[in-house]
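Once you scroll down, you'll see the structures, which are given as structure tokens.
Only the coordinates and a few stated rules stand behind these numbers; no lab work does. Predicted, not measured: the structure shown is a model, and the values here were computed from it. Cβ atoms are built from the backbone, for glycine too; each structure is taken alone.
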Structure 1
Amino acid sequence: MRYLVELSVLLVIVRVRLSRRGFQPTVAWSTTLNPARHCHEAGVHRTIELAMTDAQRVFRWHPVANKCLEQSLVLCKFLARRGIRAELIVAVRKYPFGSHAWARWGEVLLTDPPAQDPEHFHVIARF
């Protein structure tokens, strides 16, 4: 419950930035590392674990429904503020058309990958 407020505020900021500034500027903002802050290797895993737990609470209980892109951007920005680079992945499916975004750090999935027919989704961008 350590990061609930920060993650809640980031969710609102991401939603506003996406609607006002668009996708590319919001992705750039979300993935830019804070050079002044670097987590020590021992603290990185703990920070990611706590962030994922708190983020799930925020996403579940936030009064406005949030989407996979918003969730992924929130976690990328949260970690970037701490000098941890997370990867944003965007994929699409041709038929029936669908898209999905998720975030990961190394091999650790921070948000959910495509749940339905993951083999039919093709990655189109990584940030």
Structure 2
Amino acid sequence: MLKLSKKQDYALVLMSKLSNSSHPISLNVVAGEANLPLSILRQLANKLRQAGLISSKEGVGGGYWVAVDPKTISFAQIITAVDGPIALTDCASCQNKGCQTSPQVRKINAEIIEKLHSIKLDKLD
């Protein structure tokens, strides 16, 4: 079964919540509304902020918000921000000339990445 990791799923939920708000949201609010662990959301928010996908402000009136237009943020960007490069298997990046499956796996991997790049955050609802 091919599926997103919990971290990737949580990151997509977090990004969706932030993109649907007209003001900064605290991670406590997101954790409560989505029933997600606050400690994991903090880790994810840090990675998403480092990737330039979200911004934050501390203090009264602070919180998190999407830093760029949600129409330009792809699922692939979110997943890569959280877990690094997308690879179906280790074989997807194999450069062994004698490998019999590597070319097919690389093709499938490229198609999955292309599809993930085509799905934008604004379409998550």
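Assign the value 0.45, calculated as FRET efficiency 1/(1 + (r/R0)^6) of positions 49 and 65 (r between Cβ atoms, R0 = 25 Å, to 0.05), to the correct structure from 1, 2. Walk me through the intermediate numbers first.
On the way: 1: 0.45; 2: 1.00.
Going label by label, the one that fits is 1.
Given a computed value of 3.6 for mean projected area of the Cα convex hull in nm², for residues 25-72 alone, which structure among 1, 2 does it belong to? Spell out each step's value before the answer.
Working: 1: 4.3; 2: 3.6.
Derived from the structure labelled 2.
Can you spot which of 1, 2 the value 21.2 was calculated from, given it is mean count of other Cβ atoms within 10 Å over residues 9-16?
2
Please compute mean count of other Cβ atoms within 10 Å over residues 17-24 for structures 1, 2 and give me the label with the greatest value.
Largest calculated value belongs to 2.
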